[in-house]
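Have a look at these structures, which come just after this line.
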Structure P
Amino acid sequence: MTFDSVLTAVLDFVREHEAWAPFIVFALAFLESIVGLSLAVPSTPLFVGVGALIGASQIAFWPIFAGVALGGFIGDWVSYALGLHFKDQVMEWKAVKAKPQLILRTRGLIEKWGMAAVFVGRFISPIRSFVPFVAGMFQMPAVAFQLANASSAVVWAYVLLAPGSALLRDYMA
């Protein structure tokens with residue numbers, strides 16, 4: 001099963017079962033935002049496709065937007081909580097011992113840029129879930145983290161969905 005076949009199947013399902021679309025995109029955004037799982041669930045191209053599907057059909061934009069934003073927000077919150085929970089053990093993990101500089105460089109970015117590092121990190125696919133995890137590991141203040149998390153989730157969802165939705169809606173009209 002290729003990524004293209006999965007993408008097509010999900011888009012077909014969303015088209016046929018519009019009422020489930022917000023829940024489907026919520027689950028995908030949530031899973032993509034969980035540290036470790038994000039590599040197995042690269043849903044960014046899927047969200048762009050869903051945006052185009054919205055524009056080409058009569059599917060409502062705002063429920064799907066809310067599903068993507070909320071899924072990303074809660075997923076990053078979980079990654080942050082996992083970082084808080086495992087903070088003392090992470091540096092002893094075999095995979096981390098092999099490349100500790102990844103965590104240390106991310107820590108440096110968070111310490112230098114704070115909320116901006118969390119905000120921008122959401123838009124960089126390979127590190128999307130890693131930044132919240134490291135923010136939790138090194139105890140970034142929860143309020144600062146959640147402000148960056150919430151605002152970036154909203155902007156991220158809009159950036160992924162709106163272009164295809166608007167372009168195709170105008171084209172199809």
Structure Q
Amino acid sequence: MKQASRFMPKYKPRKASKPALIIFFTVTLAIVIYQPWYLVVIAGIALLVIVWSAIDQPKLEKHFQKLCEERSGLSICEFSRDFDPKLVDTWIIRAVYEQLQAALPTEQTVPIKASDGLFDTLMLDEDDLDLDLVEEIAQRTSRSLEGYESNPYYGKVTTARNLVLFFNHQDRASAT
């Protein structure tokens with residue numbers, strides 16, 4: 001009998017390898033030493049990002065506060081009821097729900113609905129989905145990302161529901 005999803009392990013980020021870190025810091029140091037004008041460009045970009053974040057974050061917090069108020073009392077239970085547990089792996093349902101909450105650009109714990117748009121309602125960035133979120137969910141659910149192009153939901157993941165269904169169509173990762 002399969003273990004209940006509440007016992008699923010948390011996501012464990014992979015540590016960067018020492019050679020990769022050494023190369024990164026060596027290249028960064030070389031740029032600083034040989035091209036000091038890059039510092040001005042990098043500092044300017046960093047300043048723009050900080051200013052933009054300071055302006056945009058209160059809008060995001062207000063949006064998520066409104067969602068929390070509208071969804072008071074909702075939990076993963078309501079999210080999971082949108083899926084047939086005979087057809088959809090409950091580990092995938094839980095992993096998607098928890099990792100979406102962790103990826104939200106707010107500190108608030110926002111109840112998520114299966115119909116929530118990833119980019120409009122949950123305000124996620126496509127890069128976050130492609131680079132981080134998918135890897136985290138794959139690791140927690142032991143699903144492989146190989147052959148994702150043949151998945152019927154490939155290119156159609158715009159809602160939390162489609163993200164669950166995408167992973168439900170992925171093969172289990174082979175034990176290595």
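Using distance in nm of label points 7 Å out along Cα→Cβ at positions 120 and 152, single out the structure from P, Q with the greatest value.
If we compare distance in nm of label points 7 Å out along Cα→Cβ at positions 120 and 152 over P, Q, the biggest value is for Q.
Quick one: helix-only ellipticity at 222 nm (-39500 (n - 2.57) for each DSSP H run of 4 or more, over all residues; to 500) came out at -24500 when computed from one of P, Q, so which one is it?
Label of the originating structure: P.
Looking at structures P, Q, which one was Rg and Dmax of the Cα atoms in Å calculated from, given that it came out as 17.1, 57?
P
Thinking only about relative contact order in percent (Cα under 8 Å, 6 or more apart), which of P, Q has the largest value?
Between P, Q, the highest calculated value is found for P.
Ranked by FRET efficiency 1/(1 + (r/R0)^6) of positions 32 and 80 (r between Cβ atoms, R0 = 41 Å, to 0.05), which of P, Q sits at the highest value?
Result for FRET efficiency 1/(1 + (r/R0)^6) of positions 32 and 80 (r between Cβ atoms, R0 = 41 Å, to 0.05) over P, Q: largest is P.
Going by distance in nm of label points 7 Å out along Cα→Cβ at positions 72 and 104, which of structures P, Q comes out largest?
P
Readers should treat all values here as calculations from the given coordinates under stated rules, not as data from a laboratory. Here the structure is a predicted model, which is why all the values come from computation and not from measurement. Cβ atoms are built from the backbone, for glycine too; each structure is taken alone.
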